[in-house]
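Chemist: Take a look at the structures below.
Nothing in this text is a laboratory measurement; each read-out follows from the coordinates by a stated rule. Computed from a prediction, not measured in an experiment: that's the story for all the values here. Cβ atoms are built from the backbone, for glycine too; each structure is taken alone.
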Structure I
Amino acid sequence: MIFFFNLPTVSCATFSRHDGASDSPYHSRNVGLHVGDDETRVLRNRELIKEQLGLPRLVSAKQVHGDSVLIVDSLPDADVEHAGHDALMTNIAGVGLMIQQADCQAVMLYDPEHGVVANIHSGWRGSVANIIAKTVGAMTDAYGTNPAALLAAISPSLGPCCGEFTRYQTELPLAFHAYQVRPNHFDFWAISRDQLRDTGVLIEHIEIAGKCTVCDENYFSYRRERVTGRFASVIGMVSSDSFQTSVVRQKERENE
């Protein structure tokens with residue numbers, strides 16, 4: 001589990017595939033309801049995430065590799081998964097915005113000036129569509145966000161070591177070709193960093209986990225396994241007490 005930002009007002013983390021309830025090949029903390037896993041186990045894994053982060057609700061999306069941004073404008077009565085979106089944003093405390101991953105990036109944003117968070121599912125198609133810029137723009141339009149004030153985190157995801165695109169000349173725009181680190185391999189961490197920068201996010205405000213999900217077997221990877229689960233990256237605004245409680249619970253788990 002990787003915590004980002006380390007602030008009392010926001011709870012933000014990427015979870016590994018471990019310490020959950022699912023059986024092989026989804027072992028063990030699979031949060032994807034669409035991959036063939038037992039639904040009861042998936043929902044238990046989601047409950048564990050809420051407990052650890054001190055968030056009463058999870059809002060997720062049935063991701064479609066598009067560029068639609070959903071505004072979550074109220075605390076739902078129960079966890080909910082919306083169809084057809086790849087970015088979520090809210091100014092409602094207690095809502096955990098969850099992105100499901102198995103090589104794609106989660107790009108998490110926090111606006112400390114206006115109390116707003118966003119979470120973006122950005123695979124290579126999302127990068128081509130520049131869903132990052134669309135989300136930052138949506139935050140500015142809806143909440144008055146100043147990009148220079150944003151804090152950003154790029155989760156574990158496909159790294160430049162394994163980011164092979166043999167059809168890149170037709171799949172990726174010419175501007176992306178400069179991010180080729182060796183034949184057919186591309187650095188999408190750098191692409192996302194620069195897309196954030198180009199919206200006005202300060203480079204020193206961008207955290208990059210720098211963990212490749214294909215290389216690191218602590219994470220689900222579609223490229224490595226094909227039939228596999230989905231790990232979670234979640235961001236939400238919490239009270240100071242809830243944040244401290246979640247940190248204590250995590251330390252207790254680590255010491256078990």
Structure II
Amino acid sequence: MSAGFKDHFSGHAAQYAEARPIYPHSLAQVLAERVERRGMALDCGCGSGQLSLLLADHFERVVATDASAEQIANAFQHPRVTYRVAPAERSGVPDGSADLVAAAQAAHWFDLPAFWREVTRVARPGGLVALVSYGLLKIADDLDPLIDDLYHSTLETYWPPERQIVESGYRFIDFPFEELPAPAVEMTTQWSLPQLIHYLSTWSAIKAMEKATGGSPLPDLTERLTVRWGPPNRKRLVRWPLALRLGRAGQPTKP
């Protein structure tokens with residue numbers, strides 16, 4: 001979480017937009033139900049706008065920022081979503097204007113003390129602060145061990161250290177707001193084997209391994225998964241439990 005922008009995704013922003021799963025509508029509903037007003041939502045580290053689009057169904061306006069110009073260039077368009085190339089710590093939105101400040105699968109890249117100052121500046125008193133994250137996917141008992149081995153063993157030395165923060169669901173970071181209980185929410189999709197491999201190819205550790213070694217573990221994994229998957233175009237249910245940390249802005253837990 002250095003103050004500098006750690007850019008792991010600009011080089012494959014279009015691939016990221018195509019391959020990453022879409023958050024469930026229930027996530028946006030959970031967030032909208034916990035705000036006092038539904039004027040403006042600020043989505044920080046928005047990537048290609050996976051959450052921004054859903055928030056637009058509940059808020060009059062969504063401002064979505066990302067430090068990567070390439071991510072913004074590949075973002076999903078919506079008439080109520082305004083995209084900006086800007087770091088999360090300097091969003092550029094007016095003081096006290098956001099009813100919701102959200103960061104989905106992104107806060108581990110932020111300079112968190114600076115981000116909390118920005119949240120305090122832009123959020124309305126009593127506005128909602130939401131961190132969203134997801135870890136390793138689950139499909140089926142016969143497939144999960146192969147993906148687990150890729151994640152934990154093959155790629156172990158290639159994950160950036162910030163990945164540990166995601167795996168914990170942001171539980172161990174400083175969160176200087178009055179914390180609210182968060183319901184269980186799950187993200188799901190139906191993918192074929194090629195779609196799964198396309199998603200895995202966007203992992204930052206895969207990109208790091210390819211750069212370091214000139215090779216990829218995905219062809220071998222694809223071969224082994226095919227034996228258990230059945231016809232490659234067969235759709236399988238893929239699940240990610242979401243971890244939420246919700247807080248009330250303007251009501252810090254610490255002085």
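Chemist: Using FRET efficiency 1/(1 + (r/R0)^6) of positions 146 and 178 (r between Cβ atoms, R0 = 30 Å, to 0.05), single out the structure from I, II with the greatest value.
Modeler: When FRET efficiency 1/(1 + (r/R0)^6) of positions 146 and 178 (r between Cβ atoms, R0 = 30 Å, to 0.05) is calculated for I, II, structure I comes out on top.
Chemist: Work out the source of 0.6 here, i.e. which of I, II gives that when distance in nm of label points 7 Å out along Cα→Cβ at positions 58 and 234 is computed.
Modeler: I
Chemist: Please state which of the structures I, II yields 3.2 when distance in nm of label points 7 Å out along Cα→Cβ at positions 98 and 218 is computed from it.
Modeler: Structure II accounts for this read-out.
Chemist: Suppose you compute semi-axes √(5λ) of the Cα gyration tensor in Å for every structure in I, II: which one lands on 26, 23, 16?
Modeler: The read-out was computed on structure I.
Chemist: Looking just at relative contact order in percent (Cα under 8 Å, 6 or more apart), which of the labels I, II belongs to the structure with the highest value?
Modeler: Comparing I, II, the top value of relative contact order in percent (Cα under 8 Å, 6 or more apart) belongs to I.
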